[in-house]
1. Of the structures 1, 2, report the one carrying the highest value of volume of the Cα convex hull per residue in Å³.
2. Comparing distance in nm of label points 7 Å out along Cα→Cβ at positions 173 and 541 across structures 1, 2, which is largest?
3. Where is mean count of other Cβ atoms within 10 Å over residues 349-356 largest, in which of 1, 2?
4. Suppose helix-only ellipticity at 222 nm (-39500 (n - 2.57) for each DSSP H run of 4 or more, over all residues; to 500) works out to -16500; of 1, 2, which structure was it derived from?
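Quick note: the coordinates plus some simple rules give every number you see, no bench work behind them. None of the values given here were measured: they were computed from a predicted structure. Cβ atoms are built from the backbone, for glycine too; each structure is taken alone.
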Structure 1
Amino acid sequence: MIWKKLKDRYMILGILIALIGLIFIYRLLQLQIVQGEEFKEQSEQRLLRSVSVKPPRGAIFDRYGRPLVTNRMGFSVQIHKTHISDARFNEVLLKLLDIIEKNETAYVDRLPISQSPPFAFRFSDQGELTKQVQQEKWNTARKIDSYATAEQAIGKLKEQYKISDEYSELEVRKLIGLREDMKERQFGSNMPFTIATDVNQHTVMQLEEGHLDFPGITVNVEPIRHYVNGEFAAHILGRVDIIYAEEYKALKDKGYGMNDILGKDGIEKILEPYLRGKAGKKLIEQNVKGKLTKVLDNTFPVPGNNVILTIDADLQKVAEQALRENILRIREEAEKEIEKNPERIHVGEDANSGAVVVMDVNTGEILAMATHPTYDPARFKEDYVKLSKDPLKPMYNRAISGTYSPGSTFKPLTAIAALEEGIITPQTKIWDKGKYMFYADSGHTPRCWIYQAKYGYATHGNINVSEALKHSCNYFFYDVGRRLTINKIEAYAKKFALGELTGIELSGENRGILSGPESKKRLYDSSWYPGDTLSAAIGEMHAFTPIQLVSYASTLANRGSRYKAHLIKRVRTYDRGKKVLEVEPEILSEVNIAPAHLDAILKGMQSVTLEDGTASRVFRDFPISVAGKTGTAERAGVSDNGVFMGFAPYDNPQIAVAVVIEQGGSGSNTAPVARDIIAAYFGLDRQQKDAIATNQLVP
């Protein structure tokens with residue numbers, strides 16, 4: 001009886017176990033066979049990430065609302081952290097680099113080691129940090145022997161990143177460059193790495209078609225900066241690029257991410273806080289291979305503010321074209337003379353660069369500002385190596401950073417000082433004797449340019465200050481400069497802020513050099529001699545920027561009001577145009593000059609463009625009355641620089657122009673740039689401009 005009961009219980013227990021087993025088997029079949037794919041897909045959708053969405057940057061317009069910089073949608077390639085081996089990861093990265101390079105897409109390689117063997121460090125001396133010190137610091141930061149060579153550093157990093165010996169030296173170098181940049185940018189599970197922006201369709205297609213071979217690689221659609229006219233106003237507008245690691249450290253508390261775009265130069269940099277906008281957020285699901293599977297939440301980005309500049313796009317175009325074409329014309333004319341007489345020295349054959357600035361004399365607004373040569377901000381990364389090696393330095397903003405001897409354009413300043421200090425009156429005449437003999441006992445006998453040009457057989461005769469400006473008589477200004485003393489010349493130059501910043505918003509403005517005893521001692525550890533005062537009086541020894549010269553010309557034109565130079569007119573919100581910032585004209589100082597004295601100066605400047613003045617050939621039959629001053633700044637071993645500054649119209653000044661052409665030969669060679677700009681500003685038609693250029697009257 002007992003045995004039977006036990007037997008029944010074991011049977012029941014066995015049946016229960018069998019049933020439970022069948023249930024488990026059924027469930028396993030259900031999970032693995034029937035619903036296997038469904039649950040596999042779900043298991044791969046467990047990684048949630050918050051991704052920053054880049055906002056469109058604000059657009060930049062000219063003074064009349066014409067777009068200069070906008071945005072377009074483009075593709076960027078990002079690398080996300082995935083759970084694959086180092087060997088597999090290196091393989092994926094190398095394939096990705098191969099596609100990027102074959103499709104001629106630019107990516108940044110900041111590794112300070114040459115890109116091909118024999119490997120060498122690419123550091124250059126920076127301030128107190130020598131190449132050797134930088135090399136030691138870089139090695140130590142990567143736990144490499146501080147004195148390791150570039151070859152040894154490559155070997156150590158190859159070990160650290162577990163790069164296979166199967167790869168060539170070039171492939172190893174590429175991988176190390178990329179891996180180092182990723183490490184620098186804190187690449188990790190919550191910090192993807194953007195390897196390239198604005199990639200082309202071929203790159204996108206290859207990555208999408210072979211997505212199984214690229215775990216963790218995603219293609220995103222995002223706003224790309226679009227420079228409407230390529231090289232147009234490059235030094236004003238500037239450029240953008242992905243934020244650098246050192247910049248991120250300084251800006252992360254302001255909401256910047258490691259993949260954000262940042263203004264690097266020009267207005268893009270100066271107005272970065274206004275242009276950047278506010279990033280959005282996406283909550284996304286990704287599978288274990290890093291592929292996007294679902295967007296769970298989306299906070300839309302807020303576009304940046306729009307910027308309106310003071311420049312006139314049409315005038316800017318004319319300024320750039322006139323500068324470029326005039327440099328070419330100077331060279332071509334010199335080459336023709338060389339063909340006729342190869343034995344002679346031909347000035348201007350080496351003309352190659354320059355700058356021009358146009359200012360509204362009644363507001364200080366910059367209407368145009370051009371530098372030649374220039375570059376295309378949109379192609380900066382692709383062209384960087386070529387640009388950085390170009391001896392003419394296309395990235396250098398000569399208009400605000402280049403300093404040049406003003407030559408005879410400084411003479412109106414010396415004349416004002418002499419008149420105001422009672423050294424001369426508008427009627428005072430000085431006889432040009434050709435060779436200035438006051439310091440003959442010390443062996444210093446400078447000569448007037450016409451005396452030298454005519455081999456001692458000509459002078460300007462007996463002339464007053466207006467005539468001296470018209471003919472640019474050195475002798476006249478030697479004499480008044482000596483009587484003034486360098487202290488008085490310096491004092492009046494400071495009133496016009498020569499050797500001082502103009503207030504322009506762009507970074508990199510150079511103060512220049514207003515020469516005098518103190519500056520000569522500081523810069524050259526040398527004493528000031530009496531002969532130096534003669535040189536300073538005619539514009540030698542000083543070094544000013546083109547924007548300082550146009551400010552000086554503008555202050556003369558408006559009879560003494562020195563305005564702050566500015567490029568920014570206003571900032572408005574992207575949607576309803578609500579005012580965010582408005583820049584009003586600002587007078588920085590007033591230069592008080594007796595009207596009769598100023599009239600004598602301006603009359604002399606007007607006569608420069610009339611009759612037999614130094615720029616009369618350029619402005620002959622020009623329908624607008626122009627006041628100006630030419631300058632020829634001597635340079636050793638090359639052609640002289642050509643300088644021109646002036647304003648128009650003479651009776652009711654509206655714009656001032658300053659032009660410098662390096663190795664341009666003379667100020668009269670440079671003046672045609674100003675003529676073309678003035679003609680464009682006042683709406684002269686093409687027929688008139690062509691006729692003026694050939695000195696022919698329009699019927």
Structure 2
Amino acid sequence: MRTLGLRALTTPIAGTLLAIIMVGLCIWPPNLLVFLDGKVFDSFLKGSSLRPVSGSVAIVDLDEASIAAHGQWPWPRYRVALLLGKIRDAGAVVVGLDMLFSEPDRTSLASLSGEIRRDLGANLSLQGLPGEALNTDETLAAALAGGPFVLGYQFDFDAPRGGNCVLHPLPAAVRSQGESESPESFFTAPGVVCNLPVLAKAAGASGFFNVTPDADGVVRRVPLVIRHGGRHYPSLALAAYLRAHGGGNMVLEIGPEGTEAMRIGGKTIPLDRRANLLVNYRGGRRTFPHVPAGAVLDGTADPSSLRGKIVLLGTTAAGLHEMRTTPLESAQPGVEIHATVIDNLIAGDPVSHPRWSRGLLVLLVLVPGILLSVLLARARAVWGLAAIVPSAAAIWTLSWWLLSHRQVYLPPLMPIATLGLVFTVLTSLRYIDTEREVRERTRRLALTQDAIIQSLAALAETRHHETGGHIQRTRHYIRALAVRLKDHPGYRHYLDDATIDLLFRLAPLHDIGKVGVPDQILLKPARLTMEEYGEMKKHTLYGSETIRLARNFLGEDSFLQVADEIALNHHERWDGSGYPRGLRGIEIPIPGRLMAVADSYDAIISPRLYKPAISHKEAIRLIRNLRGVYFDPDAVDAFMEVCDEFEEIASRFASVGVEPEPPKEV
């Protein structure tokens with residue numbers, strides 16, 4: 001009762017501590033947990049009903065066919081200007097360029113004629129050529145100035161460069177709950193690779209197109225804001241959205257842990273602490289309509305495919321486009337990721353991880369863990385397992401439902417792992433505790449057995465006044481033999497550590513049957529007659545009958561079965577001339593074979609009233625000569641290997657005085 005009460009108290013405490021540790025891992029997740037949560041997020045996204053596209057975003061694609069029809073990329077910038085003009089004329093609301101014009105166009109005829117003059121010494125006449133071809137950068141700048149275009153650029157996180165770049169900061173206020181904005185709230189880039197200033201000034205709007213995958217290479221989050229030079233700058237997708245919808249009353253919310261949200265007008269866009277948007281993907285490749293750039297230039301594209309839409313100009317041509325791994329695709333063009341972000345901003349449905357979901361996650365870790373601990377303290381482990389399965393299924397289903405229907409990702413791994421950990425640890429502790437109790441009961445049972453054995457052996461000693469040295473010596477002899485034979489092919493099936501220990505403890509009972517032999521025979525100081533020897537031989541039967549009476553109470557499979565085999569068979573001989581049953585060879589049980597060698601050796605070296613002690617060497621010779629006659633050959637071979645140990649045992653447990661044990665034969 002005391003053990004059960006202690007367990008009922010300690011089990012909930014241990015389970016609560018485990019749950020608290022798991023809560024800490026939720027708050028400060030290790031890299032492995034982040035990786036696994038990402039994989040679960042991917043599987044949920046694939047298995048959920050994907051949100052439909054808004055229909056407000058289209059992609060003008062510099063695809064293989066367009067490049068084949070109009071020449072290799074990069075095109076002359078007058079052609080890019082012509083393409084942009086046709087997109088604008090088709091009714092596009094905003095056009096974002098997922099490309100970079102960081103150097104002057106070398107196909108401008110004015111620049112090209114100068115290079116020919118320098119390298120070849122030839123003058124190229126430019127008279128009569130259209131102005132658009134003479135300076136294509138100015139041509140492109142003029143086109144950018146006449147329409148709602150947003151240029152793209154790349155932030156460099158390795159080196160500070162781009163000091164002359166013309167960038168367009170984010171027109172947003174920053175509202176922080178702390179005294180100042182945390183430097184960890186945004187990615188900070190020291191450098192930038194930008195467009196030509198003439199182009200950036202003409203466009204009037206720009207945004208970065210940096211996309212950083214998670215540690216496993218999957219793009220799940222896209223930064224909407226990056227800090228550079230102490231100011232905040234929007235992504236290409238955000239800049240295009242703001243150009244189309246305006247950015248009035250735009251605020252960045254900074255919480256204690258970093259960025260939390262962006263408020264644009266009356267719309268709230270959830271962000272993570274580094275101003276990343278967790279992308280709610282609409283599908284795989286070509287989820288958004290793609291219009292070939294060549295078809296736009298040729299005038300064969302359907303004007304309605306671009307009218308009233310935010311258009312991204314990018315490429316899917318082999319060797320030109322940037323491929324990214326997303327939760328839904330192993331290789332998806334970067335321009336489609338930007339399109340997805342714009343669609344998330346339009347629909348206002350990116351995946352979020354709000355504060356309340358973090359609190360719910362902590363509760364799902366803590367409460368089930370504690371309840372399971374209480375259950376395991378009061379019920380069997382099978383009931384705990386029965387509670388885990390539906391609980392884990394419910395948590396998994398809740399997480400999937402929140403993502404699929406509420407665009408909230410609640411990572412399910414930690415709550416489920418907590419249930420598994422609490423169950424495993426507490427059941428293991430219970431098993432260890434039970435094992436400790438079993439070992440203690442076993443120890444007490446062994447002590448009880450030893451007490452019974454010693455009492456019975458002491459009863460035999462009172463009949464023939466044996467000093468106890470014989471009992472101690474023979475039990476050590478038999479253990480030495482058994483240990484040597486443990487790996488022998490003929491013995492390994494029987495001799496294990498537990499059986500060897502049992503032989504050691506039961507050996508003192510080998511002569512317990514002598515309590516039934518009359519005193520005039522048992523205590524006779526001279527050699528016995530044939531009749532007397534016949535009566536003496538009955539001590540094996542008396543001992544077996546005595547032990548079997550005890551076995552009737554404990555069952556046939558009790559430890560006393562080995563004692564019975566020792567007492568009954570330790571005078572059987574290998575050639576069948578022994579007693580009481582005249583067993584031959586392997587018919588003799590193994591305990592009887594081993595006890596025969598141990599008992600005979602001790603009888604040979606011990607002095608009697610009717611004979612002096614025989615030396616150890618002579619005992620070895622006698623037993624070796626009786627190999628295969630009186631004794632099991634394998635037991636004799638083992639004896640020969642451990643005979644020095646026998647001599648040491650005989651010396652250690654030497655008896656004081658003379659043992660009046662009757663002779664073994666007439």
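1. 2
2. Details: 1: 5.1; 2: 11.3.
Comparing 1, 2, the top value of distance in nm of label points 7 Å out along Cα→Cβ at positions 173 and 541 belongs to 2.
3. Sorting by mean count of other Cβ atoms within 10 Å over residues 349-356 in descending order puts 1 first.
4. Working: 1: -11500; 2: -16500.
Checking each candidate, the match is 2.
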